[in-house]
Structure P
Amino acid sequence: MKFFWITFKNTFAYRMASVLSVISSVLYIAINIMIWRYLFREQPEMIGYMTKYTIIANIIGMFYSNNIANRIGAKVAKGDFVMDLLKPVSILYMSWQMELAQICNRLLTEGIFTFLVFLPYLMKDNRYFNIGYVILAVVLGHILFMLIYSLVGFLTYVFIKVWPLERLVNDTIRLFAGIFIPLSLLPGFLKNVAYYLPFRFLYSFPLELLLGNSDISHIHIEYFRISIWIAVFAGANWIVYHLALRRSVIQGG
């Protein structure tokens, strides 16, 4: 975990960046809450639900980091990841440690402050369910998220510039994961599409568990599904990594 601790210590060197990220996070959540309060101004119960949903969704988002795509992509584009073969740790594990350090820093600064600012809203009608299941869902969601974006990074050897692909993945996740709009509010067709995609496990699944909108009698099936998706993306990462490695070795790095 040396890469984790080195990166974790370095993250505290940029204090102004942390302050600005806290301010932007609070403002973003506040703006979203105001939007929902206006849209559901005649439905007090829905206002309370969407307020909680927005706050918790953004806190869950702090456990994810898509920067691993850029971190891996930069090494693949330059062929530097071939040199990482000399290190006793894989590029994916090393990159994950560094992103995990960034996530921990974000949780300790932005996460705690955001939680305290919006705590009064979270304590109103504070009925939360399935805490243990939610924690497990977020952990599995974190693994799935990192595998999705590490795959985007490794695909640099195909696309050279992956920012369009990363943008597409970002927007797709934003629509089908339930970050901003609960999947229950989507039109029927989009709701059905979201059900068969892995992205709902990132936000919608843990949020529905926490807010009591999910039937836990079939929860083992949902965990099995997310495990299958994790295995699929892990396999895809392994395949693309070795294809990128082969091309770099043949071309001389």
Structure Q
Amino acid sequence: MKIVKKREVEVVNGEADSFGNDFLGLLLKAFHDSDEKNKLSLEDLVGECKTFYFAGHETVNSLLSWTVFVLAIHGDWQEKARREVIQIFGNQNPHPEGIGKLKTMTMIINETLRLYSPLTSIVRQVGREVQLGKLVLPANVDLLVPNMALHRDPHLWGDDVHLFKPERFAEGISGATKFNAAAFFPFGLGPRSCVGMTFATTETKIALSMILQCYKFTLSPAYVHSPMTILTLRPQHGIQIILESLHKDA
């Protein structure tokens, strides 16, 4: 609430001419909307802020963990990603211009999202009665869409669906899915897809780039594969890896 109040005070005192064009600014604008139909309640505003914060932390943590996991197993792809990172950034910190050029890493992250999507299912509520083929869905029914099941469906991805093959995404998501949007949606679909999608993948790329610049890593024999879902898909016993510094003076 301190952050919310601070933003409000800045506008009231004339220190700022708007609530801002970021996510919090949009929420505050809706909170102060004169139209009661569009107005956001204080409870909803706080709830959205909490959701954005916790969901952002949990999803990135899950995605980064599983990406490190698959690269610890597949050393060839780890080396390909490292070469790309060094070629683009050298030993410098990752920067926005270079992040957009990480094609190999994007392929790796998309394949990780396919196999270990942070959200294993997505819940949506039917706003009004709708008919899908012969199926009639009444209003106010909750639908659970199992994206993990679709991500691992051999009819959509082939008989090697359970294998880690980032090359599936060499031609982008549309190429990998053959333009079937329902085959891959780790962040949801349509206008209600995750607002933090770009932020989550960018943050993961930055963290992974910095790891690859400094370390080579392999999976520890102590690791026990046991994915479980608590809000997000996570390794039940953590991911134990063995780090090897790439810098002799480290």
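Match the computed value 21.3, 67 of Rg and Dmax of the Cα atoms in Å to one of the structures P, Q, and report its label.
The read-out was computed on structure Q.
Given a value of -23000 for helix-only ellipticity at 222 nm (-39500 (n - 2.57) for each DSSP H run of 4 or more, over all residues; to 500), point me to the structure among P, Q it was derived from.
Answer by label: P.
Just checking, which of P, Q has the largest value of relative contact order in percent (Cα under 8 Å, 6 or more apart)?
Of structures P, Q, the maximum of relative contact order in percent (Cα under 8 Å, 6 or more apart) occurs in P.
With distance in nm of label points 7 Å out along Cα→Cβ at positions 145 and 161 derived from the coordinates and found to be 2.8, which of P, Q does the value describe?
Source structure for this number: P.
Have a look at P, Q and say which one yields 1.7 for distance in nm of label points 7 Å out along Cα→Cβ at positions 89 and 201, as calculated.
Q
Computed from the coordinates by the stated procedures, all read-outs in this text should not be read as laboratory data. Computed from a predicted model, the values in this text were never measured in an experiment. Cβ atoms are built from the backbone, for glycine too; each structure is taken alone.
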